[in-house]
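What follows is a set of structures for review.
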Structure I
Amino acid sequence: MRVASIVSLTEQEKSQLIAWSRGRTVAQRLVTRAKIVLLAANGITNKEIAERLEVSVPTARLWREKFLKQGIIGLEADAPRPGRPRIIDESKVSKIIETTIQTSPENATHWSSREMARLQGISQSTVVRIWGKHNLKPHLIETFKFSNDPKFIEKLRDVVGLYMNPPEKAIVFSIDKKSQIQALDRTQLQLPLRPGIPARQTHDYKRHGTTTLFAALNILDGTVIGQCHPRHRHSEFLKFLKRIDKETPKEFELHAIVDNYATHKHENVKKWLSKHKRFHLHFIPTSSSWLNLIERWFGEITNKRIRRGTFDSVPELIHSINQYVDNYNRNPHQYIWTKSADKILEKIAKLKAIYASAH
């Protein structure tokens, strides 16, 4: 018959174990261990300790023996688990990284953690840890496009210069249009937001027509001049320029940052600009809409007013857009450009180097 080892305590050990056994802020596992050792010190067998504390006999035996070998310190550490942790050697890690970056599975465009784990004969959680450590995200993809504009650097420096160092006695506007905004009416009423349940709307809708929003973002104070038109021809663009001319102080020069849309370069537009000398158009490079700050504001109005809106007519849509612009201008947000032209060119050079190395 196996006889439990005798446990004897010093006064200091006994005091500490009693404190742990009664502690309300002590981890429960430490409370149990302290009680096991205190009962063992009173000559109680492992079987009886197990019955009193509702633990297994092996557990009672484990912490009795651990205390005898390591003392108080032994109770604070978790018991060692059998066997040794599985080790993935560096060659295996390198193989997983190389496979992730350079190949794709036969039936998919990218690797999933399950497919990679199956291929390499390891657990999915191990693949996830390796990808996380090396910042690999096969499930994500971002878009890019390099501008082929022969005057890219010249235009970039011009536009960024206006953002970061605008001329004196001048107003800088970032101008663009948001075309084909649809007046969509849902076929049923939207279900309201509730705890644990997001607001819901039907996937189908009725179309009631479209409008185009011309907008000019004042770089200095963040205010916006907006105007809706049914179409986006050069004639509508001219009407919008005339509105900007009317609503801005005559003593200021006006610098307008625009894209390369044909309407901005129409002969009638050029003639009008030649008669209104305070207007100066600055064209962003082709394929560089990210350089036009008004796009950031378009994202705001889309997310906050248009995308989830319900409109039963184009006039209602236009009224909603005008209302948003009016409310926004009461407390405008100034969009501040922080990246210099040199920093942008440096980043583009790095991306082109990566692109070249991949092909």
Structure II
Amino acid sequence: MSKDFSLSCPVPHAPGETVTLAHGSGGRLMHQLIGRIFLSAFTDPALHEAHDGARLEPCQDRLAFTTDSFVVRPLFFPGGDIGSLAVHGTCNDLAMCGAQPMYLSCGFIIEEGLALSALDAVAKSMAAAADEVGVRIVTGDTKVVERGKGDGLYLNTAGVGRIVAPNPVSPDRVKPGQLVIVSGDVGAHGAAILSVREGLKFETALKSDAAHLWPAVRELLEAEADVACLRDLTRGGLATALNEIAQKAGCAITIDEEKVPVRPEVEGACEMFGLDPLYMACEGRLAAFVPPDHGDRTLAALKAAGGSPVVIGTVGEKPAGEVRLKTRIGVERVLDMLSGEQLPRIC
């Protein structure tokens, strides 16, 4: 054997300002990352037990369960970031079931090279969004993938909520004669993402509408509004949500284009790129289906929650499964579901 031959053990990278593959190895650097970023941001005792899972308190009520993944680009945008968006989106899905959000899990898929400051900002944003609605982040996971394999950061979440609605909140309860109400203007989240990607500037600040919907649902329940169905207007926007409900309920839905609230800057961004604001994603808006005699209390409850609700249409019998739009010039056209995504990576 040559005298020059020697064996050596590679020394782990010292902590720097970016995420390395060693941060996902299960060793000292991973534990340092979890302590520095996640345990400092998420203070729930269940998470700080550092166990393989969270032990939850027993609940006598019915539960709702949901899961979601977030791949938005860019990670930070006007009005939010991938962290607050993940909390809003998961809690909103629970709220649409008539459930009060209780527990969240979160999986972080981090690309090697992501700035630790960016990861820290996302974690703190998640914690603030969770505190705002009173949901507990009780367990999670961290994985690191090679540079070029993860586009910075992906998040996967799961949520558990306590169902408090006295009646099922479901497309199965949508019937002819009901009103269609939106809680506010539509399309702002998708337009905000578009503005950042394309470097658009507007006279009025264009911000995402990302927000919690549980406060609005809580107001509806306290007002004893007979809400048949709720749907948050995320991917595919208002038009896609209405098509999904019409097809599931076997009813027709007709909406009035003039009554659908769209902010001028959202309309301007859509016109610039040939996009339809009715298909642009929202992250803090809902559609509610209620009987006509519960319309006023529904509008009042949504206003009390800080919204600007509007009755935009009604449910009919035929043609079943179809959504029709009464245009500004007075003619009707089919508002179909898109075959693809007009603006990808928005959540």
Structure III
Amino acid sequence: MRKKIIVAMSGGVDSSTTAALLREQGHDVSGITMQLWDYADGETGCCSLNDVFDARQAANQIGIEHHVVNYKNDFQKYVVSDFINKYYKGQTPNPCVMCNEYMKFDFLLKKSLELGADYLATGHYAKITRQSDGNFLLEKGVDRFKDQSYFLFTLSNKEMSRLLFPLGGFSKDKVRKISEGFNLTVATKKESQDVCFIAKDYRKFVETNSNKNLKKYGVIKDLDGNKLGEHDGIQNFTIGQRRKLGISSDSPKYVVSINYNNSDVIVGEESDLYSDFLYASNLNWSVNKEEIPNLNISAKVRYRSPEAEVKINFIDSNNIFVKFKEPQRALTPGQAIVFYSGTQVVGGGWISETREVS
């Protein structure tokens, strides 16, 4: 059945191929691109002016209409501010999850529906399946290296009912070949691997763009409380960091914890980075919580980390204690933890603590 589908086009090969595939299938397709950030001359990144140009050129090649929407203020409010605030609190943010949650699957989805679309499609490598009861489930893409379900755990059933991920059944190599078959100029375009709005140094970005009085001073200590040095702000550190600590030591030292309340940065040996538990909050579940004890659950604590077997204990409706079967390296507050049962995403949340709390 022919549907009216708007494709979120970033100017890359994935979203452009998504639009071309849907157009080939006979759907009424148009493209939409978000302007999210003002880049300095010569800077490039996701949703930069160069990407807007590439998206428009791809739309012209495919033969579809193309729209550009300005969400710079919303991006600043929901993504950039969160990025800065988490570093300010001694956490490590994940702006890609926030961008998906707010920019793509809130503002852009609503805009697409306002324009009369039946669906919003994106180039994500993940799958949405409809169950016999009418509910929708998020699953991993078939390309296990490219699978992006980790970034999508905040999706609700309502949102998934209006979303399409046509690339979930393809490998990245296959998508490039399909793109070449459509003669798209973006077929060989390289992917952006960095945070889209950070040109070079995130530390300088946080300091320059923060409207807060950043904590400029603190102490670097070892696990026994011995002072090893001083630092000029906890925003300059993240769990697992080894370089640019500003201390001298006979052996490599790693950041193992950051205390926002007193600005202490605690360092230790690499073995001190390992922990077998964490606390998480701000949760989203795609299954009934009562089912979770009966499932074999694994978790990812960062996009490229392997899944690890876990047990979940509910503290209350919005907080959980997660116990890992094997210790994990550099569990980091501010990062997302996503739970799987086989290929299905059963839920996720945000790491709040990686040490005992009272």
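Tell me which of I, II, III gives -5000 when you compute helix-only ellipticity at 222 nm (-39500 (n - 2.57) for each DSSP H run of 4 or more, over all residues; to 500). Working through the options, I get structure III. Hey, volume of the Cα convex hull per residue in Å³ derived from one of I, II, III reads 171; which structure? Only one of I, II, III returns 171 for volume of the Cα convex hull per residue in Å³, namely II.
Only the coordinates and a few stated rules stand behind these numbers; no lab work does. Since this is a predicted model, take the numbers as computed values, not measurements.
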